[in-house]
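Below are structures written as structure tokens.
Every number here is computed from the coordinates shown, using simple stated rules; none is lab data. Here the structure is a predicted model, which is why all the values come from computation and not from measurement. Cβ atoms are built from the backbone, for glycine too; each structure is taken alone.
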Structure P
Amino acid sequence: MNFFFFLIFFLFYGDSFSQQIITVVAQPPEKKVTNDILKLPAKILANEKVQITSVVSEKIKKITFKEGKFVKKNQVLIELFDDEEQAIKKQILAEVKEAQLNYERANKLFSKGNISQTILDNRLMLKDKLNAKLDEINAKINDLKILAPFDGITSVKNYSEGSLVKPGDVITTLYDIQNLKIQANIPEKFINKINDKIIFSLRSSIDGDVSVKGKVSIIDPLIDDETRTFKIIGIIKNIDNLLKPGLMVNLTFYFKDRESFFIRENAVFNQDNISYVYLVDKKNTVLKKKVDVGLRKDGFVEIIDGLSSFDLVVYEGINKIKEGTSVKIK
């Protein structure tokens, strides 16, 4: 009787006795103060850039700038031949002078009642027409002097003195590099963290180790479908003009400090691109919990969502357990 009772008991409960309770190492998540640090490459652009061209067809009389040198706003860069225009201006000036004298004589005669109002008006009209012609020829002469639209550095010249230039021909390019634009593509997950108050640091290995601070000025609201990034433009002061348009540099963004939970990196496993951890409940039973991860640093991973300070996270022995397993905590 006792033998049959023992046999039946073993058949029903023998497996439970034969199972060994797995030992795991678990601990609560640690709360640490951290911040997001974003490092990425960027491209330098000139703050302003303009192609210097002519609005008329004429030969170059004189080039007054030096390639790659600084020029001031309204400084004459190129003089085109204006001999014909100067001759026309000289003739018009003589006609203007004569018309002015004729008008003054007519005005005196009119004041004495010796000529009619019509004659006086005709003399005035002729004087005004000639002054208008003088303004017109002055405008043409001004078009033959090409000025710098802003302070900047000139590029190489594409034409020499004596060359014939036509409208649209680029004689040189002028760059404003006292301030520089920094263009970068930011991952979409930072879309709500980048604003016009964010300060970034720029580092370049050109001429030693150049490091400057800058500020975001333009944020493109469009996220690129392929790269999942959005474009920003920052502004920096170009101290000693060490940085040049076209250079690639490295940017670092520092965001506000925050408190987060951190666990050991080996405690996190992925299934179907979703992150999970194993927890041990009060009955020493394993639970599988979905978590959202953030930064990874020095063997630890930030848990943005999914854990509390009372959870016991398994970080050793996870390959031996599954949800529902009974464990013993070491």
Structure Q
Amino acid sequence: MEQMSFIDAEYESRKRIPKREKFLAQMEAIIPWEDWCATIEPFYPKKGNGRPPRELEQVLRMYLLQVWFNLSDEGTEDAIYDSYAMKRFMRMNFTNESVPDATTLGNFRHLMEENGLTKKIFDDVNERLDRAGLLMHGGTIVDATIISAPSSTKNAEKKRDPEMHSTKKGNQWYFGMKIHSGVDAGSGYVHTITATAANASDISEAHNLVREDDAVVYGDSGYLGLEKRKEIKGDEHLSQVECRICRRPSQSRITPEYGGENWDKTIEHQKSSVRCKVEHPFLIVKRQFGYSKAAYKGLKKNLSRFFALFASANLWMCLRAGRQKEFCAA
């Protein structure tokens, strides 16, 4: 066992543990490190010519810190030197080793993007949730959110990202991309995500978010007419799925003279009470992890980051629900 330093002893005697340290300790306990490293290891550089690679798990931990706290490559390196909680999460001792540099982290991030490894991590989390009985089947909630991208042309290319586009929501214009998510209607865990430019309509991606065993789809008024889409009508399974789409408020109005129960409004309230679960993962990604603006150019790089973000969001929701034992046992 590694001997405790004076700094460790001092921190152990604190009267209050910061939220960041609690969060990192919880994520440390629930993540299947060995399996994730085994997934990445075939693609990771081997010892040979050039500089010896850093330990895989150590660089993976650094990458996850970057994802959770929305940091740049250089910012992640500096934050680990600066934060005791991050240094402890990295399991580092500065007396005999240094933090992997920004170049090492950047190369690892590119490796994850090019080989679709964050998608494999996202799928692994969902498979474990399923084996633990925490994912319910039969219903999916669909929704989309706009992720803004830099609209300025004051850069080396003198132009905006060609894969991003503008769209109008309400009375405001946005430039960027959309993340479309399919959420399990029973548990609220995200099971599918896709990415498009911001000008793509929400309804155009709905057919890619429905699972093979789904019988019901929930959505907001942006998905009205979903059952009439050719992608739905032309598919043997999707054409049988019941679409419970929330109507616009103007469609549930009654005359002031009517004194009875407004059953249309009651039904819409019931649909909305289920549909609202789709907002929780977006809240975690945008507010807790702080990823409300695109950090990279192109849809592929940003989607890779979102697979890691939503995998982490599912883990965090599992922790908040107190189902860590079931997840780890799976």
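Computing relative contact order in percent (Cα under 8 Å, 6 or more apart) gives 19 for which of P, Q?
Numbers: P: 27; Q: 19.
Structure Q accounts for this read-out.
Where is mean count of other Cβ atoms within 10 Å over residues 239-246 largest, in which of P, Q? Could the numbers behind the result be given before it?
Details: P: 13.2; Q: 16.8.
Checked P, Q; max of mean count of other Cβ atoms within 10 Å over residues 239-246 sits with Q.
Out of P, Q, which structure matches 2, 9, 13, 12, 10, 8, 8, 7, 7, 6, 5, 4, 3, 2, 1, 1, 1, 1, 0, 0, 0 when P(r) over Cα pairs in 5 Å bins from 0, in percent, for residues 31-174 alone is calculated? Show your work: numbers first, answer last.
Working: P: 2, 9, 13, 12, 10, 8, 8, 7, 7, 6, 5, 4, 3, 2, 1, 1, 1, 1, 0, 0, 0; Q: 2, 7, 13, 14, 15, 14, 13, 12, 6, 3, 1, 0.
Of the options listed, only P reproduces it.
Assuming 19.4 is mean count of other Cβ atoms within 10 Å over residues 55-62 as calculated from a single structure, say which of P, Q it is. List each step's numbers first, then the result.
Values: P: 14.1; Q: 19.4.
Working through the options, I get structure Q.
Which structure, out of P, Q, was Rg/Rh (Cα atoms, Kirkwood Rh) derived from, given a value of 1.42? Please report the intermediate quantities before stating the final value.
Values: P: 1.42; Q: 1.02.
It must be structure P, since only it matches.
Thinking of P, Q, which structure, once helix-only ellipticity at 222 nm (-39500 (n - 2.57) for each DSSP H run of 4 or more, over all residues; to 500) is computed, gives back -12500?
Details: P: -8000; Q: -12500.
For helix-only ellipticity at 222 nm (-39500 (n - 2.57) for each DSSP H run of 4 or more, over all residues; to 500), the value -12500 is produced by structure Q.
Kindly point out which one of P, Q the value 3.4 was derived from, the read-out being distance in nm of label points 7 Å out along Cα→Cβ at positions 63 and 151. Don't skip to the end; give the middle numbers.
On the way: P: 2.5; Q: 3.4.
Answer by label: Q.
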